[in-house]
1. Given 25.8, 78 as the derived value for Rg and Dmax of the Cα atoms in Å, which of the supplied structures P, Q does it correspond to?
2. Quick check: 6.3 is what I get for distance in nm of label points 7 Å out along Cα→Cβ at positions 88 and 200, calculated from one of P, Q. Which structure matches?
3. Suppose relative contact order in percent (Cα under 8 Å, 6 or more apart) works out to 26; of P, Q, which structure was it derived from?
Structure P
Amino acid sequence: MKKLLLASLIFCFTFTAAAQAKIKSINFASEYWEEATEKDGTGLYWEIFRMVYKLEEIELKFKIYPYARAMKMVRNKEVDASVGSYAGEFDDVLYSELPFDLDVTSIVYLKSKGIKWEGEKTIAGKKVGWIRDYVYDEYISVKVKKRELNKRKQAYRMLEKGRLDFFMDSLIDVSIQMQKKYIKAEKFQVETFSQGNLYLVFADNKRGAELKAVYDKNMPKLVKSGKIKALFEKWGVPTYAFDEQGSPLAKD
């Protein structure tokens, strides 16, 4: 009888401890991207991650910071995850197995310049700008006159005034600027510079590993079910990252 009582107590203690140990929320740090990581919790990316973690009844929480700070926070284990890193960009974090988006990097310049786009060599020696901390220079093999900018509208003004030859940015952000008429689309030429997968990065600790495992388990199911593609269609985003078999389109 005593052995049965002891076994029951051990079972209850183990069950209670396991229940208490269950992760109930995931804390993100992310840059603000319009219609992707909105400050009110709406946007394509928040919907994707909310769908992934809702399957395990894990609540999504987030704070908005500049890109460099958001990445620093996950590397310092101040948050569980951060949004939008290329494969291998950092070596002190955990990367999701599947990307969540395809990052198409665009080059924007004035049509009136009459520039013939011939790929990367076209920007050699030119004044090329991008948003601060985006480190595009790590992926450019030619020398350019780098200009880091705080806001996109600043970049387009500099292009129009001749203080900048080219502006590099994600296709999504360029499209939003034009669709919402923040800039006059007819003035600018947009070319594709490169494309690569965007991954979630997790804190390199036990909690981060557990949250990564949840993503790695649920994301493939949601991709194959068509639910992730439906979110891209809902938000009108053309950079869905997967083929019909659920494999990433881009190679890292």
Structure Q
Amino acid sequence: SHYLGTGFAEAFDIQYLDKEGKQQYVHQTSWGVSTRIMGALIMVHGDNRGLVVPPRVAPVQAMIIPIAQHKEGVLDKAYELRDRLKDIIRVDIDDSDKTPGWKFNEAEMKGYPIRIEIGPRDIENNQVVAVRRDTLEKETILMSDLETRIPELLDEIQQNLYDKALAHREKKTTVVKNMEEMKRVLEENPGFMKAMWCGDASCEEKVKEEFSVTSRCIPFEQERLDDSCFVCGKEAKEMVYWARAY
């Protein structure tokens, strides 16, 4: 985030009443919650095949892909599936004249959480094939179970993506208690580093000069990792997350 002071508040006359009942200009910060969030989503969940979009934020949660759609009844059944699911989830259908293989590849690149395949053999067996984007696992689902199983599957995908991202973050977060440990971590397992800090700006400046590392977050829920500042050795005031900005 970036501290903006009162500049914009003064320009747009944004004020509040303080505890003495006096008008004061608000202090603002910018969190950059726009394209940065999309970039973070892509970096955290994406893979070499393309996007992997978590179901809760996916504009399309399931893409129906008819196979051999030129055959009688296939497209009609695909539209029927869409109509059955549209009040439960965000669903669409790819009824273009492209090949199934092309559609599968595009669905993976765009990161739809579930791909639902329906073809003549599936219709004959009263089933569909659901393919998860997060694991690429296939699951056969009876037509009668669609309204219950598809939402369940979306919940499973959401939880799996969260668990996987959390595990990766924890793996890339290391406790450091002095500058030597920070140097070693940056060489062996770069990521977030948790360390105690005395609150002196000169200590942060020293870390920045030596390692190009800055404080990234002072969490509300504090951990007492040590009693001493990892830079100067003086009494520590708070635990801080440190990292390099790329």
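Values in this text are rule-based calculations from the coordinates and carry no lab data. Every value quoted in this text rests on a predicted model; they were computed, and no experiment measured them. Cβ atoms are built from the backbone, for glycine too; each structure is taken alone.
1. Q
2. Matching structure: Q.
3. Derived from the structure labelled P.
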